[in-house]
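Undergrad: Got some structures for you, see below.
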Structure P
């Protein structure tokens with residue numbers, strides 16, 4: 001699906017270039033091959049073109065490596081906490097990958113404008129709706145940023161969940177590879193346009209419930225007793241925006 005939002009030429013571009021994306025994907029695959037056994041399912045849900053928002057739970061510093069290891073090479077961007085910009089390797093890599101630097105608690109209007117502009121230009125956008133890494137491994141309460149961006153940009157949301165990455169460091173000390181699971185679900189379509197705080201929270205709860213339903217019970221956290229809710233009505237055509245891509 002192509003965003004109906006008009007791109008702006010006055011905003012800086014923040015996205016990954018194909019060459020550096022391939023480099024990071026190669027390094028990520030090499031690292032993960034050494035420390036993990038991967039089981040990835042649902043890649044047919046990744047849109048083949050147009051902007052979309054990938055939402056993922058966050059368990060470990062290995063999660064971004066997993067995302068770049070499996071994502072097709074295409075323009076990608078994401079929010080990244082400003083505190084990591086000075087990290088020797090991670091900060092450099094995130095900057096080269098086109099990360100949009102934000103304060104952890106408040107993205108700021110300029111960051112939101114840049115994110116919306118990239119979505120309008122067909123860039124894929126990644127976000128952890130919990131806003132931080134879960135120390136328990138279970139889902140934390142989701143923030144409304146993904147729902148805000150999806151409704152304002154009129155792009156679909158790709159729900160993604162991972163588990164097992166939080167065990168990698170522990171198992172490395174025992175010279176043991178970790179089984180890591182990744183699941184991608186069917187695209188979620190939200191009504192386009194402005195949504196008030198109540199609606200954004202409703203959409204966020206729906207997204208998080210969907211993610212919880214894709215996880216084993218012990219990872220569902222605050223959404224353990226909640227079941228997925230139906231998607232809200234959407235004016236989009238049922239098959240619009242869907243495509244199949246492999247790992248190549």
Structure Q
């Protein structure tokens with residue numbers, strides 16, 4: 001699926017990353033996202049995970065995600081990156097065990113202190129390389145949009161090595177204007193367009209995003225079977 005590139009306003013994530021690109025370029029992946037989090041680089045007053053994780057931005061998703069998970073018969077959900085758990089703590093996950101993972105150690109430690117329970121735990125992990133906990137589905141919202149093509153390929157390959165059956169990821173269907181970025185920057189991704197060429201998703205939740213004057217109303221959470229995903233190698237990027 002392809003589409004004509006759409007005129008859009010830059011997000012705060014893009015603007016703020018450009019302002020700090022030189023200092024961030026000197027950091028590894030974990031350190032880079034730790035710096036973004038500790039300095040509230042995405043400048044949201046409600047959550048350091050950025051404006052996409054505010055309660056207003058997730059109002060549709062919070063209502064629709066439980067239905068999607070039950071439709072997929074998910075009993076254990078792995079959520080990476082969990083961020084500061086700002087919006088997920090309001091999602092009805094009754095009957096579903098939750099594992100929140102994040103590359104930033106301080107985020108994981110704070111989530112453990114505030115939110116861990118018998119059915120909810122938090123772990124530090126790098127989605128590009130660490131062995132993933134056993135789960136039925138991976139929720140990977142607002143993550144790959146921040147990663148380079150090389151690390152997106154590493155994530156997909158890592159998920160394929162796990163026993164996870166479904167992945168739910170942020171996509172902008174029909175946009176078709178994919179481009180590579182350095183890790184930590186941001187751009188919209190259409191996973192059904194080149195260079196990814198994913199099949200049609202099993203289900204799609206259109207989030208009705210209102211950021212930047214509605215430039216990203218097509219932002220969606222799409223679900224795929226892991227076994228149906230094309231493998232993306234670093235060498236191909």
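No value in this document is a laboratory result; all are computed from the given coordinates. Computed from a predicted model, the values in this text were never measured in an experiment. Cβ atoms are built from the backbone, for glycine too; each structure is taken alone.
Undergrad: Work out which structure the value 17.4 belongs to, where mean count of other Cβ atoms within 10 Å over residues 57-64 was derived from one of P, Q. Please list the in-between numbers first.
TA: Values: P: 22.0; Q: 17.4.
That value comes from structure Q.
Undergrad: Here Cα extents along the principal axes in Å was calculated and came to 51, 42, 35; which of the structures P, Q was it taken from?
TA: Only structure P yields this read-out.
Undergrad: Compare mean count of other Cβ atoms within 10 Å over residues 161-168 across structures P, Q and report the one with the greatest value.
TA: On the way: P: 22.0; Q: 18.1.
Largest value of mean count of other Cβ atoms within 10 Å over residues 161-168: P.
Undergrad: For structures P, Q, calculate distance in nm of label points 7 Å out along Cα→Cβ at positions 17 and 193 and state which one comes out highest. Write out the running numbers ahead of the final one.
TA: Working: P: 4.2; Q: 1.6.
Evaluating distance in nm of label points 7 Å out along Cα→Cβ at positions 17 and 193 on every structure, the highest lands on P.
Undergrad: With relative contact order in percent (Cα under 8 Å, 6 or more apart) computed per structure, which member of P, Q shows the largest figure? Kindly include the intermediate steps, with their values, before the conclusion.
TA: On the way: P: 29; Q: 21.
For this comparison of relative contact order in percent (Cα under 8 Å, 6 or more apart), the top structure is P.
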